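**Student:** The structures considered in this document are given below.
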Structure I
Amino acid sequence: MQSNEEHITSAPGDRLLFENDRVRVWQMTLTGDGGMYDFHQHHHDHVVIWPDAGTAQAQQLGDQDWGLTQQADPGFVLYKTVGSEAPLTPHRIRNAGPDTVTHYIVELLDPSPSAGEKDWQWNDNGRILGLGE
């Protein structure tokens, strides 16, 4: 086990806004010029909503590079199937822009209809770079 694995949280945001037996809604605020939310791990399928424009980069545990970049216009929505077999690889996220940004994560607590992880899906209000395109 790597030493920093003990600091990995299953909270995908810095503030829990709502919870019931089917969903949890989290807020994640990243301050401008590199504000970061440290290593965390997703255990549930989830939706990410960017109400405002912003750019964030993600780094998976063990990687040297910040391999994924989310470029969001207002109303950018992403969906991730985590699956029921295993959680996602721990990762951290940082703000790549000058302004503080906030996005929301809606965890779907019912069992995933998929055994394994599936590719990200998103609308036309942004994009994810670094997925092999």
Structure II
Amino acid sequence: MSTSRSLTIVGIILLLWNLMGVMAFVMQYGMDLTDLAQTDPVTARAFAAMPAWLWIVYGVAVAAGMAGAVALLMRRAICVPLFLVSLIAVLVQFGHTLGVTDLIAQKGLMVAAGFPAVIILIAIVQLAYARSMATKGALR
């Protein structure tokens, strides 16, 4: 498979992934915490306790990831710093959430940190992929 074709396929996959992140942000930011508390009081408390700056970091993470995926599809080297910003924001977001709240104590390590670990891994992979495409000269 050519670099151009694989870049397009990976770019579309990353675009869809990051679009899901944007949708999750919008849904979580606008959710009714009273309704959530009836099914998952621990998560409802964590969302209620999120400081405004952390919501901003979360927004930066998903916006930079989305912009990075679009830039990758457009073959633009700006995707590399965008994916880096997204990764840093993801690390700050989950570092605070898992390090400051009692989610791990309440839900256990695997439940509380499992999906964040997947998100961090994908953020690392998308950055590494973009860097490799830039190194190969596939981005301008």
Structure III
Amino acid sequence: MDIRELLLTTRRIALVGASGKPDRASFRVMRFLLDRGYHVIPVNPGLAGQEILGQRVVASLAEAAPLDLVDVFRRSEEAGAVMDAAVALGARGVWLQLGVMDEAAAARARARGVTVVMDRCPAIEWGPAGLPDRIPET
């Protein structure tokens, strides 16, 4: 599955490493995804129970399930565990943000049929992928 198809078929996204600070990339990307019509569940154990952009923050990926896509704002050395958890929870895709890569975890996920995108940002990829202003309703 390519990036365009992944973004067009996704409805529910868990955003791991969500921040309530407007100057953080995770906050800006979350706003971008919400503005495009996705249901975004922020995941951050330190902010659990609070709200970011009107969405209740959960402490764990399991609390965000069911998932279509997991968008990961964590360091590369932490990304593999998140990716493994996403696969175990049935996510169809895992997106590692700019600068985040884990080839071994990606190989494990792909072997299970999961689409993996690494070192990219959906907000940057949106235009080049030729996507509409909002995802189509299902």
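**Student:** Where does the value 2, 10, 18, 21, 17, 12, 9, 6, 4, 2, 0 come from, among I, II, III, when P(r) over Cα pairs in 5 Å bins from 0, in percent is the thing being computed?
**Tutor:** Answer for the origin of the read-out: II.
**Student:** A further question on this structure: Here helix-only ellipticity at 222 nm (-39500 (n - 2.57) for each DSSP H run of 4 or more, over all residues; to 500) has been calculated and equals 0, so which of I, II, III was it run on?
**Tutor:** It must be structure I, since only it matches.
Bear in mind these aren't lab numbers, they're just calculated from the coordinates by the rules spelled out. In this text the structure is predicted, and so the values were computed from the model without any measurement.
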